[in-house]
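Following are the structures in question.
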Structure 1
Amino acid sequence: MTAVVGILNKQAVAIAADSAVTIGGSNGNKIFNRANKVFTLSKKHPVGIMLYNSASFLSTPWEVIIKMYRKQLGSNSFPRVEDYKMDFIRYLNSKSYFTEDGIQKIYLESFFRTTFDKLLNVALSERKELLNIISDENKAEIIRLIELTIDESITQLGDRTDICPELKDITLEEFREFLAIEFQHHHDTVFTENGYTISAELQEKLFRYFYLVFKTPEKYNNYTGLIFVGYGEDELYPQLFPINVSLVFKDKLRYYDDERNTARINHFNAGAICPFAQTDVIDTILTGIDPTLDYTYKENLKETLTKYNTLILEELGDTNTELSEKLRNFDYDFLTREHQVKIDETKTLNYIQPLMNAVNNLSKEDLAEMAESLIYLTYLKRRITFAEESVGGPVDVAIISKGDGFIWIKRKHYFKPELNKSFFDNYFN
């Protein structure tokens, strides 16, 4: 995992990232602290790119892809940062996504496994004991719960109108034709080899479920977050456009825009703080409360109201059936929503607005210090608690401004700069 942040105002944008990368294996995880996550997207223009989560794309390191794109881009520029984003996607397509059909299918079968595991967790969330004793009755109940969950999920997914841009025209039959062997292998591995028999109808439902999940803009475990940030030729203020990229289907990229974390600085929006990946510490600073604690308060309030209502009903007994019926049907969600609205107003008034008012007026130097500090605080929390130190290593920091371009404030090298003068002499050639 990682921690990445972009802080924008009308002066400039500061970007920062840690250097930790987690490699998973059969014996556990290993964390290395030398990964690069911040890059210049152009050597001559004020635009950069950051990445988080997966460091590779279908087994090709993103660092290699980004530097190849940068070389191909040369001195070319675009009017908007969003145009750089689209050109980068076109570049991936022009290189056949640095992969081939066989590799695509391997990763898509992995997508089947991961998606089914999530489905199974939801289906058995309240009946995990069924897995402890293998019997025909338990197997039948597991299949029933799986089918019930698939039916509910297909209904929800079918109602969604947001679809990954390049996957809109993919049909169910096209998906089936391309991945028939992989789906059959998944079926044999998960069901047949474990003594489960499912009907042809359920197989069809499961395949349709995979198809709908694949097209829907939701994070897949092995996704990469790419953040395009800086200035286009026609843009006066900095812009930040994140996308999530994961898989390829027949030369069509599964990606979608992360609109929730997009930042556009203009006359009406003078500043933004955009954290990515492990955001809990930064969110705590922004809102004044840890997100997990905030969620716990909300759930505990709902639980307390329910218990309080039960006590009142017990006291009433049969003395007032009309009142008892009203209490049983009382909408607790209304109260919890009202409570959350008040809490959100307090957060905005006392924490978010004062902080953003300061960010709007920070100098370039202060933006850089703030970005670095937010990453370091995330690292510090991981360091002093009994949590995996998945944020760590040197913090790379850069400032991008309209006039000065991409300026490194702190940057790690795998070599000694004083011994490699030729690297810097040839950088712009």
Structure 2
Amino acid sequence: MTMNSRTNKRSGSAETRSHKNIFVIGLDEFNRALLQTIEGADQYTFHTLLENVEIEEPEVYRVKESLEKARAQLRAFPGSIDAIVGYIDMPVGFMVPILCCEFGLPTASLESVLKCQHKYWSRLEQSRVIPDHIPDFNLVDPFADDPLAQIELDYPFWLKPVKSAGSYLGFRIDDKSEFEKRIQAIRDNIRRLSDPFDHILEYANLPDEIAGVDFNYCIAEQIVSGRQCTLEGYVFEGDCHVFGVVDSIRYPNRSTFSRYEYPSRLPGRVTRRMISITREFLDYIGFNNSTFNAEFFWDERDDRIWLLEVNTRISQSHSYLFAMVDGASNHQSLIEVGLGLRPGMPHRQGRYHYASKFYYRMFQDAIVERVPGQEDVQRIEQQIPDAMIRVNVSEGMKLCNLREQDSYSYDIAWIFVAGNTRQELQARYRECVTALDFRFAYRHQ
């Protein structure tokens, strides 16, 4: 889909910029289209650094080999290398600071990235600077003889790897029998992610309290809840700036995301407190010259704010939302920070007042009997103005074979829609679902 999201361009200096070569790790066509919404896109050449299929949800992660291959591609490039960036979580979030450091480009330090991405290290640092805004937590070695003995929290609690992909291997634990079942699942599967990613730790200066805590460990956390949102922003030369707040809305009575919606409905006084908490933490850990997104809960009853986590990248789930409402994807902040420029994100210059990313999900295993073809998807995108659709399944697939899903649902498709009322978002989503006409044969267990 060709995107033309901005109603007017801010007066900038794009025309005077020299041409830049931007290397994007794992760039796919979906994100390439979003990159065309940013100001000065015609001044940039976007190069794919490693194919997306090698990086995003491969059968086997090969971090060491991917770094070597990326280095070889960069060294063989005959022109200038002006920025190395990425929008994917694992392993790209770790590869970017390593490669940028080696090629002399602006970046956050690997240690500050790990202080956000390694969940246990992150909670330790947060406990020293924003203790009133984090849940109680315990470190858990899933391979210990009695891992439950390491947990001092009351039921229920969350159990998750200190680093995972999405919500993979994250479980709500309600009692001892649930713990025993889930800890075995973690033991059986965690090394698929942890072993290749432990290579990253070899590049970092780790304090003694973290040096022995590799990615085979888990963290148990007190359950917190409330209205959820995500702050999107960047730190440039020590200045932390938030340019948007996106609501994260879950299915009723479930831990699974239903949709992201922008702009947020949360009161300004609440989001301003969240911004202050984020700045305090990022300043404390020395995070600089990078984009981020910070996830929060607001417990409305107690007026309590909880920090879930800080991710050291833009959220590609939000990119379309910013393009439709503000006039440029959040890729603009990614590219400009990567070039060593202060980002100039537009605000409310898009074609619509609201935008959402909906997750079309199934909550039980099934065999996919019908999937809309590419022509079907293109026809729907043409019928529904500015809709974008990404199908994540194929005919004949068993949903249980989808990789790196959350523990409670299957992600069938992403449906992006925009409109001038929130009701219009819902109507356009329902229209897309009906037209897509997915069909399933349910499996009896």
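Values in this text are rule-based calculations from the coordinates and carry no lab data. Remember, predicted model here, so these are calculated numbers, not experimental data. Cβ atoms are built from the backbone, for glycine too; each structure is taken alone.
A value of 1.18 was derived for Cα Rg over 2.2 N^0.38 Å, for residues 157-308 alone; which structure in 1, 2 was it taken from? Here the read-out was taken from 2. One of 1, 2 was used to compute relative contact order in percent (Cα under 8 Å, 6 or more apart), and the result was 29. Which label is that? Only one of 1, 2 returns 29 for relative contact order in percent (Cα under 8 Å, 6 or more apart), namely 1.
Have a look at 1, 2 and say which one yields -15000 for helix-only ellipticity at 222 nm (-39500 (n - 2.57) for each DSSP H run of 4 or more, over all residues; to 500), as calculated. The correct label is 1.
Where does the value 0.90 come from, among 1, 2, when FRET efficiency 1/(1 + (r/R0)^6) of positions 149 and 245 (r between Cβ atoms, R0 = 41 Å, to 0.05) is the thing being computed? Don't skip to the end; give the middle numbers.
Values: 1: 0.90; 2: 0.50.
Attributed to the structure labelled 1.
Matching task: 7.4 is the computed value of distance in nm of label points 7 Å out along Cα→Cβ at positions 181 and 317. Pick the structure from 1, 2. Could the numbers behind the result be given before it?
Values: 1: 7.4; 2: 2.5.
Derived from the structure labelled 1.
Ranked by Kirkwood radius over Cα pairs in Å, structures 1, 2 are led by 1, which has the greatest value.
Computing distance in nm of label points 7 Å out along Cα→Cβ at positions 109 and 237 gives 5.1 for which of 1, 2? Working shown, then result.
Numbers: 1: 5.1; 2: 2.0.
Of the structures listed, the value fits 1.
If P(r) over Cα pairs in 10 Å bins from 0, in percent, for residues 141-220 alone computes to 17, 50, 28, 5, which of 1, 2 did it come from?
Values: 1: 16, 47, 32, 5; 2: 17, 50, 28, 5.
Only one of 1, 2 returns 17, 50, 28, 5 for P(r) over Cα pairs in 10 Å bins from 0, in percent, for residues 141-220 alone, namely 2.
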